[in-house]
Every structure is written in C-alpha cells, then in structure tokens.
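Please go over the structures that come below.
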Structure P
Amino acid sequence: MDKETIIIVDDEKEIRDLIGIYLGNEGYKILKAEDGEEALKILEQKRVDLIILDIMMPKMDGIEACMKIREERNMPIIMLSAKSEDMDKIWGLTAGADDYVTKPFNPLELIARVKSQLRRYKKFNVPMAIENESIIEIDELIINTDTHKVIVGDREVKLTPREFDILELLGRNKGIVFSIEKIYERVWKEEFFKSDNTVMVHIRKLREKIEDNPRKPKYVKTVWGVGYKVDNL
C-alpha cells in the first residue's frame, strides 16, 4: 500500500527541508509550498492526505489558508507557529486545524503527531482515496473531473468535452483496454457503426495535446487489434 502524501507549507526553506527529511525517512511522499496560495494550487492538482501549515507566512497566512482548505477538504491539518500564546493556538484550532506545534519543535514529536492524526483520520473518516476521487494522476498527467482541468507537467491543456470524456474514461480504468466501439458507446452514448472513425480522430487530437510525442504515446496507448488503454507508468 502506498504511503500517504503530506504537504509542508512554510516560508522558511530550512524548515521545509528539515521536516521533509524526517517524513521522507518514514516513507511518506512529500510536497512543499512556501505560502498558502501555492499550497492551494497544489491541492487542486494533487491528492494530499495531511497538511503541515505554518501560521506566519507572506501572501496568505496559515489561518486564512486553513479556512479556505476547510471549505472543501477534511484531511488533517497540523499548524506550526513560532508563538506559544494560547490565543494563537485557539485561532489555529478555530480555523479548522486538528493539532498545533510550537517552534522550535522536536522533529520526532512532529512525526508522532503526524502518525496519530493519520490513524485517527483513517478510523473516523471515509477512505482517503474516496475524498479525492475527482483527481486522477498518471505520472505528470493530472485530470480534475470537478473542474474539467487537465495538466501535463507545468502546463494546462485545453480539451474539448469529448476529448476530456475519453481521457477520463481511460484514466479511471487504468490497465483496462477499451475497444473503439466501447469508447464510442460510453462517451457518445449512442450505438456504434463500424464505418465510423470518430473515436480514432478524437484519440489522435487528444494525443497531439497531451503527448510529448504523439507517435510514441506515453499516456494513451494502442493495443493493436483491440483498442486503447491508459496504464500506471
């Protein structure tokens, strides 16, 4: 089973790197952001299971970021702060945080709190995969079925509704080969006619948009004589 993904949000690179090293040694997947705005952008693109969020940051501080995250997501949030006053802790917890750690902190204590929050979340909430089922990730390809956004690497790709539906169908069913007939009937919701090459045309256009080399596709692969599929890379 894959380890959970954790995002570390702090404007101090040394803090991000330190926490990242300790969490990485525990096998967690690590994402990093230097302010609340960057963290929110990452959350739109990636599945995240827990957030470590500093309070004092430029652009968007941790309190505001926490409140915005809580509007749509319920994964655990651990707040970090250089302040130890009770009021700061209260503000953090009121904004929706699950735990609060004061700087300077013992990294091993933070790791223990991370594990505790993840255990509690798994026990009392829906499975994490269900929470983010609107995000489909295949290597550098990210499909957001809520916003109908597709991102490849660092660029957003504009797809037509049909192209998007084909990509979502294949992406949600990784490893399963769909014939042209099945793709047509699932996406167009009409009876397929053998002489119709509509699916092939859409697949070609889709590849031109998402593949670095459409002739050697990385994502939408041809299974000769059978159909098309998307695999885990």
Structure Q
Amino acid sequence: MRVVSLVPSLTEAVAVSAPGALVGATDWCSHPADLDVTRVGGTKNPKIDRILALAPDLVIANEEENRGPDLAALRAAGIQVLVTEVREVPGAFRELARVLDACGVTAHPRWLDEAERTWSALPAPERRTTAVVPIWRRPWMVLGRETFAGDVLARLGVDHRYAAHEDRYPRIPLDDLRAAAPDIVVLPDEPYRFTADDGPEAFAGLPCALVSGRHLTWYGPSLAEAPRVLSEALRAAHR
C-alpha cells in the first residue's frame, strides 16, 4: 500500500500501525515526531500535483478538515479517496478501524484496543461544569453543535455552552462569551495556539484551562491518554 494522509491524527494512526505504508502527509502532520514522508501542503490547500506524483493507492481525508474540490480532483485523477466523518468518540473508533483496514492492517493495533478500553471504563463525572471552548480569535470562534471535541469534553463532565448552536463552529462576540458565564474557559493550542499570554487575558475572572489540542481534537493514538491529560489540565484550572 502507498497511502497519503491529509488528516494529522490519521497520519499518526497509520504511521504507527502500518509502518512503511505512508508516503505523504500534510505540513501539519506533526506526529510521530520522526515522520519522514513527502509533505504535500496544508489540509485546506494540498498540492494535488505533488500527491499524484506519489502514485498513492489511497488518500485519507476528513469531511471537516479537507475541501470537497480537492478531493474531487483526486478522484477525477483516478485516486481512491477515503473520507472519514467523526463527531463523537465511538464514531472515532469505528472510523479508525475502517481506515486501518483500508491500509491493510489486519488486526487491531494495541494502542487502539487500549484507547477503547480507556474510554469504555471512564467513570461517571462526579460533577458537571459548563464551559466555552474558543478555537480561534480575531474573530472569536467556539465549539458548537456535533463536534468530536465537544463529545470528548462531555464525557469528562464538561458541557460547553454552544452545544445546541445551529453552527458547528459559530462566531461569537467576546462580550457574549463572557456573558455566557461559564464555569471554565477551555483554550486548546490548536487550531489557534492559545497560550498563557494569549487567551486567558480576554476572560478575566474566569478559570481558564490551557489544554492540548492533540488530545482534545485528534482521533488516533492520543485517544488512549486523552482522558488523563485533559482531566489534569481541567483540574489545574480550578486550583
């Protein structure tokens, strides 16, 4: 198999589960750290000619991360494209199994079994908290309805304020985010890189949790440790 991945989390999943299969990945595919494949541009602007030059048997994409016209162009060139759709944790496991099967992996890798056990054994939260979860600023955008990250947080006892919004990633003015009066503001380091000096100052008086975007939004090997890593960051914000 010759596989090109246009999804960072799936790049990591394929790289560790089907060594040698991956021949191309996006500029944003940062894991594994020693990944040595041809880079084919960004998730939103892949270099179609560079992908075609790799002669892949399969291109892996995601309905949210990648643009329809790019995928259509690949299909028109005769390339098989597998598109994932993930909006909740169980769906992530189903899609991961589908991707790995398409890449020729004949048995569940150990990390996937471990991740499934971790999430299925997750205890019920002792208490529930409310949150707003910005993913961008200038303009401010937050998690809305039916997002994978929102489901991850909900399973950890965190209900975000815009889960019922008509948009998946609505633009909300900062004053409205403050007025929502959440128990906590969750600030991931991707897609916008919120840091201690860039983000919390906008929510003075509210606890802010700086969390790993890889553990909040990626579905791959990071799922096995995501509950622990995210829970620790959320608890730290309340200290």
Structure R
Amino acid sequence: MSSSLHDRAVEELGRRIISGELPAGSAVLATDLATELGVSRSVIREAVRVLQSLGLVESVRRLGIRVLAEDHWRVLDPQLIAWRLSGTGRGAQLRSLTELRRSVEPAAAELAARHAPDAVAERLLQIAARMRSIGRAGDLESFQDLDIQFHALVLGASGNEMFAAMSGMIGAVLRGRTRLGLMPKHPHEDALQLHIDVAVAIQGRDPERARAAMDAIMSRTLAEVEHIWAEEPRTARTPLPGTLG
C-alpha cells in the first residue's frame, strides 16, 4: 500500500470532517470514497482506522462510515489540532489551546525547577540562549523548532507524565501559529529574555521564579493572539455518558 495514498486519504477525509463538509451523523460508503478519491478500498480501510483512533468516525454495519460529533474527538491529538487550526474554527481552537497552555505550563515550569535533572536544566539554558540568537537573526523556522524543543523539555522536566504528554499538542500549536502568520518575524526582546529567565530559574532551583517567568510568557502569547478569537462564541460541552465522576 502506498503511504502517500494513505496519507492523502486521511488528510482529505479528516479535513472534510473538521470543516463540516461531512457533518456529524452523516454516513458514507467505503466504496464511494475509494471511487471519489481514486484509491483502493484497502487504502480507505486504513484511513478509516486512523480516523477512528481520533474519534472522528465509526464503522456501522450495513450503514458504512458514520461521522461522529465533536464530543467524541481526541481534541489534544496533534493531527486533529493541525486540521482545526487550518479550518474556519481556528479562532476557537486557538483560544482553547492557549488557555490550556496558560494553565499548565507555569505549573510545569515550577515543577521542573524542583525536579529537572542538572543535564536537562543546562540544556534548557542552552536552548534559550540559542533562541535569542536565532530570534534576533529572524530565522523563524529555526526559532520555531527551538521554541518547540524548549517547551517540550520543560513539560518533560516537570516529572509529570500528563504534562509531558502535552508536548505534541503544544508543538502543533506553535507550528500552527507560524503557518498562520501569527508569529513576529523577530520575536520581542522581552519574550526572548523570559525564556532565559525560565531556564535560569529552573537551573537555580527557584520554583516561584520559574512559574512567574513562564506565566509572563503565556500572558504575552495570549495578548498577541487573542484578537483572533474576539468574535468566536463559547460553547458549553456536556460530558459524554459514563464520564461523570
């Protein structure tokens, strides 16, 4: 099976579902999809397995492939995040992710100052210094890669596996911001210094300073992008059956 055909089928179907072109509750036959996309039924079957793992569809006997409602989606999956940031609901998606980051990352920095191995603390300082150099040079792609490494390392250094598992999600958010043109060509000097401040506080075993510096980073991030979702309404979500404690 060609991986490119498989990837194309996953991408096409995923984007259709996220955009609402294939709305929740609608159903489609694998044979029809195979014909439309010009691929084999085995490619469609594999693509459907991927989409099932993301909570986007389910296979229903005698009905075909049924699209599931948003309540079923694995909303922290990086692929799903990338699709949503590319769609019409990008504002609401960016708001949710930014608010989540603002809640989690300062706590992760505080924990990292308590628990990070010395080698990891040193690596954070090296990355922060490199970010300042690259940011001043205006190499946005390299800066993005370093920024993703920095935040993933802080999450992992917290010693909390739940925080560490969010690194892929945050990487998807940062890549999405760059792709959407929401990152300045030259990051602000204050933002560059704050990353160094986080690293210095973690290396110096100062949890309060680490939390404060990361909170300042998140506050700057919020201020830079909140205009994107200014007109986006919030929607209350009802927990799925069986999820209440």
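Any read-out appearing in this document is the output of simple, stated calculations on the displayed coordinates, not a laboratory observation. Since the model is a prediction, treat every value here as computed from it, not as a measurement. Cβ atoms are built from the backbone, for glycine too; each structure is taken alone.
Once relative contact order in percent (Cα under 8 Å, 6 or more apart) is calculated for all of P, Q, R, which comes out largest?
Looking at the calculated values, the largest one is R.
When FRET efficiency 1/(1 + (r/R0)^6) of positions 119 and 143 (r between Cβ atoms, R0 = 25 Å, to 0.05) is calculated, the result is 0.85; to which of the structures P, Q, R does this value belong? Please report the intermediate quantities before stating the final value.
Numbers: P: 0.25; Q: 0.85; R: 0.60.
Of the structures listed, the value fits Q.
Supply the structure label, taken from P, Q, R, corresponding to Rg and Dmax of the Cα atoms in Å with the calculated value 20.5, 62. Show your work: numbers first, answer last.
Working: P: 21.2, 73; Q: 18.4, 55; R: 20.5, 62.
Source structure: R.
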Match the computed value -21500 of helix-only ellipticity at 222 nm (-39500 (n - 2.57) for each DSSP H run of 4 or more, over all residues; to 500) to one of the structures P, Q, R, and report its label.
R
